[in-house]
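Input: structures, listed below.
Here, each number is a calculation from the coordinates, and none is a lab measurement. This one's a predicted model, so the numbers in the text were calculated from it and none came from an experiment. Cβ atoms are built from the backbone, for glycine too; each structure is taken alone.
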Structure P
Amino acid sequence: MNIISVDLPWKSDKIGRRVLAVADLDGKIKIVSARDDNELLTFVQNSAEPKSLILLDIPIDGCENIGSRHFRPVDKALGHQGIWIQPASGAGNRGKKLEEILTKSMAKKGCRVYEIYPYAIYKFLAYLQKLGQLHLLNSESCEVLLDVSFHKYVPPKYKRERKRNERLENMKYLYSLLTDKSIGLNFRLPLHYPDSSSDLNQLSDEYDACLGAIVGIYFANSNSYAWIAGDSKSGSILLLADRWLREQLSRV
C-alpha cells in the first residue's frame with residue numbers, strides 16, 4: 001500500500017492548483033502536479049496500490065444537508081480550538097463525488113478515502129516543535145502533550161500573510177518543519193525551498209500535500225497520534241491529536 005495526499009481547489013473548473021504527494025510506509029515521498037480533475041483522477045488510479053490511503057483536502061461527508069449552517073460539527077469543534085477552517089458549504093458535494101469516483105474505480109484494490117485538513121496537522125506539529133516535543137510523536141501510546149494555550153497559538157502564516165518577505169520567512173519555517181528528522185519524511189527529490197520558487201501559491205500547495213502525507217503515513221503505520229475526528233455521517237477528518245485534543249474535539 002501507499003499514501004496519496006491530494007491538495008486541490010474546491011471548484012472543479014479551476015485549472016491547476018492540484019498537487020499530489022505520494023508516500024510509502026517508510027516516509028519516502030514524491031510530489032507531482034495535475035492540471036485538472038481528469039488528470040488528477042488518472043494519476044491517483046494509476047498510482048494506487050492495494051489498500052492504499054487516498055487523502056483529500058476537501059470536505060467529503062456531512063455537506064448534503066448543511067444548508068445555511070455552513071459548518072459541520074467537526075468544523076465547529078476544530079474552530080473552538082483555534083483551528084480555523086473554511087465553511088464546508090463552500091465545497092458543495094465536490095468532495096463526495098470525488099470520493100465515490102475513486103472508491104468505485106478502485107474497489108478491487110480496497111483503497112480507502114479520507115478527508116484531511118493540512119492546517120490542523122500544521123498547527124499540531126508546529127506547537128509540538130515549539131515545546132520541543134516532536135520526537136514524542138514516535139511514542140507507542142497517545143499521551144497528553146497539549147494544553148489550553150494551544151487554542152490561542154497561531155503558527156507562522158504561510159498562505160494568508162500578505163507581505164511577501166514575511167510570507168517567505170514563514171514558508172521557510174514550514175520547510176524546516178517538513179524536513180525535520182523527527183517527522184520522518186524522506187523526499188525522493190529535494191523539497192523546493194521558498195527562495196527558489198517563483199510561485200509561492202504553488203509551493204504552498206506542495207507543502208499542504210506533504211502535511212497530508214504525514215498524517216497518512218502515521219495512520220497507515222498505526223501511530224497512536226493519528227486519529228479520525230467526527231463521524232462518517234456528519235463529517236470526519238483524519239488528523240493528528242494527543243489525548244487532550246481528542247477530548248476537546250469530542251465535546252462538540
Structure Q
Amino acid sequence: MGKTIAITGAKGGCGKTLLTGALGAAIAAAGKKVCLVDGCIGLRGLDILLGVQDRVVFDWLDLCEKTCSVEQALIPAERLNVRFIAAPQQEIDMGEIPEAFCKLTDRLKKRFDAVLLDIPGDLTPFMRQVCADADEAMLISVPGDAAARNAERMASLLYETRGGKPISLVMNFFEKHLVTRGKTPAPDAVAAYLDLPLIGLIPASEALGDALFDHKLPDEYPERVKKAVEEMAQRLEGKDVPLPSFHERRFPWHS
C-alpha cells in the first residue's frame with residue numbers, strides 16, 4: 001500500500017506544479033512506483049511539464065464517471081518512469097466529485113508507492129476534502145511577506161481539516177541573499193512560525209526558467225534544483241538529511 005501526498009500552494013505562481021513533477025521524478029529515480037494526478041480543474045498544466053500533453057485522451061473525471069478504465073487514463077511518461085492522470089479541462093458540476101476523486105486516489109495507492117496530487121490552493125470544497133483525505137499534505141510557499149501571510153492561512157486550514165495527519169512546508173524559489181540582507185524571513189523562521197516541519201528548500205535558478213522555456217523535463221533541470229528535490233524526497237522517506245539553518249527571526253507580515 002502506497003501513500004497519497006497532496007501538494008498545494010500558499011500563493012499563485014509558487015511552483016506547485018513544477019515541484020509535483022520534479023518530486024515525482026525524484027521518487028521514481030529511487031526505485032518507487034509513482035503516479036502523478038493533476039487536480040487543477042480547467043487549468044491543467046502538469047501534462048505539459050511532463051511532455052505528454054499530446055497523449056491525453058481520458059482524464060480523472062472520466063474515471064470518476066466510469067467512462068474509461070484506469071489503464072486507459074494512465075499515461076506513461078517513460079523517461080521519468082512515472083504515470084500520469086490528467087485533470088478535466090471543462091467546467092464541471094462538483095457535486096459528489098471530491099468524494100469520488102478521493103476514492104480514486106485510494107484505489108491508485110494500492111498500485112503505486114506514491115500518488116502525488118497537484119491541488120490548487122483555492123480554498124474550494126474540492127481542495128479542502130482532497131487535502132484532508134491525503135495521507136500527507138505539502139504546503140508550497142515562496143519568499144515574501146504576502147506569501148508568508150497566505151501560508152499562515154493555508155497552514156491553519158490544513159491543521160483544521162487534517163486531524164493530526166502530517167503536514168510539511170516547502171520553501172520554493174529561495175534566495176539566500178534576501179535573508180542575509182534582511183529582506184525576507186529565513187525559511188526556518190517561517191516554518192517555526194507556522195509550526196510546520198520544513199521538508200524542502202528549493203533554490204531560485206535562472207537556469208530553471210531557461211529549462212522550462214526550452215521544454216526540458218524534470219530530469220534535465222539545473223543540478224542544484226534537482227539535488228534539493230532529491231533531498232526533499234529522502235526526507236519524505238524519513239531519512240535524516242539536514243537543511244541549511246539561518247537563525248533569522250523576522251515576521252513583518254500581519255494576519
Structure R
Amino acid sequence: MRKKEEKEKEETLLHELCGADAELYACLSVHLYETPLSAISPKDLDVLTAEAEESGAFRRALDKAIFEGAQNLGERETYIKAIQDLASKTMHAMERERETAEKEELTDLAASLGRGIEDQKVISNRAEDILIVASKFYAEKSVALGEEERRRMRRDSRKEAEREEKRIVEVEEADREARRQARRGMTRGERREAKKQDKREKLAAEERKEARGREKQEAEEEDRRIGELEKEGREARKEERRGDAS
C-alpha cells in the first residue's frame with residue numbers, strides 16, 4: 001500500500017507540473033525518479049557517457065544529464081546540448097536494433113524500439129521544457145525527502161522515550177521491591193523510617209512521571225505543529241507552481 005501511495009503522489013506531482021501536456025508527461029514519467037539519489041548513478045556524467053559509448057546503452061547517462069541539468073539551470077544550455085547529444089546517440093542505437101529486429105521478424109520488439117525512438121525525438125526537441133519541469137519535480141522531492149527524514153527521526157525519538165519510560169518504571173519497581181525485602185529484617189523503628197522514605201521515594205517517582213508525561217505531551221504538540229507547518233509549506237509550493245504554470 002505504501003508504494004502505491006508514493007506512486008500516486010509522484011503521478012499527481014508530475015501531472016500537476018505537466019498539465020495537459022501529455023507528450024511531456026509520457027516522456028518524464030520514464031526519466032524522473034522518486035528517489036533520484038539512489039536511482040541515478042553517482043558516477044560523473046562524463047564517465048557515464050564514455051561507458052555508454054562503449055556499450056551502446058545511454059539511458060543511465062541521459063537520466064544523469066536530466067538530473068544534473070535540473071539542479072543547475074544556470075548552465076541550461078550546456079545540459080540541453082548534452083541531453084540532445086545523448087538522445088541522438090540513443091536514437092541511432094535503437095534504429096540499428098530495430099533494423100535487426102525487423103530482419104529477424106521480431107515484430108513486437110521492432111514496435112517497442114520504434115516507440116523508444118519517438119520518445120528520444122521528444123527528449124531532443126523539448127530538452128529545455130524537460131529541464132524546467134525536472135527542476136521543479138526534483139526540488140519538491142528533495143523537500144519531501146527532508147520532511148520524511150525528520151519525521152523518521154521524531155518517530156525514533158518517541159520510541160526511544162517510550163523504551164526509557166519502560167526502563168525507568170522497571171527500575172523503580174525493582175527498587176521498591178528491594179526495600180520491601182529489606183524491611184523484613186528491620187526493627188520496628190527502622191521499618192517506620194523506611195516507610196517514610198518509601199513515601200518520599202513514591203512522591204518523587206510520581207513527580208518524575210508527571211514531568212515525563214508533560215515532556216511527551218509537549219513533544220506530541222510540537223510534532224503536530226511541525227506537521228501543520230509542513231502541510232502549509234506543501235500547499236504554498238503547490239500554489240506557487242500553479243502560478244508559474246498560468
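General observations
- Answer label among P, Q, R for the case where relative contact order in percent (Cα under 8 Å, 6 or more apart), calculated from the coordinates, equals 17: R
- Winner on distance in nm of label points 7 Å out along Cα→Cβ at positions 73 and 105 once structures P, Q, R are ranked, highest first: R
- Looking at FRET efficiency 1/(1 + (r/R0)^6) of positions 193 and 233 (r between Cβ atoms, R0 = 35 Å, to 0.05) over structures P, Q, R, structure Q comes out largest.
- Each of P, Q, R could give Cα extents along the principal axes in Å, but the derived value 104, 44, 32 comes from R.
- FRET efficiency 1/(1 + (r/R0)^6) of positions 129 and 145 (r between Cβ atoms, R0 = 30 Å, to 0.05) - structure with the largest value, from P, Q, R: P
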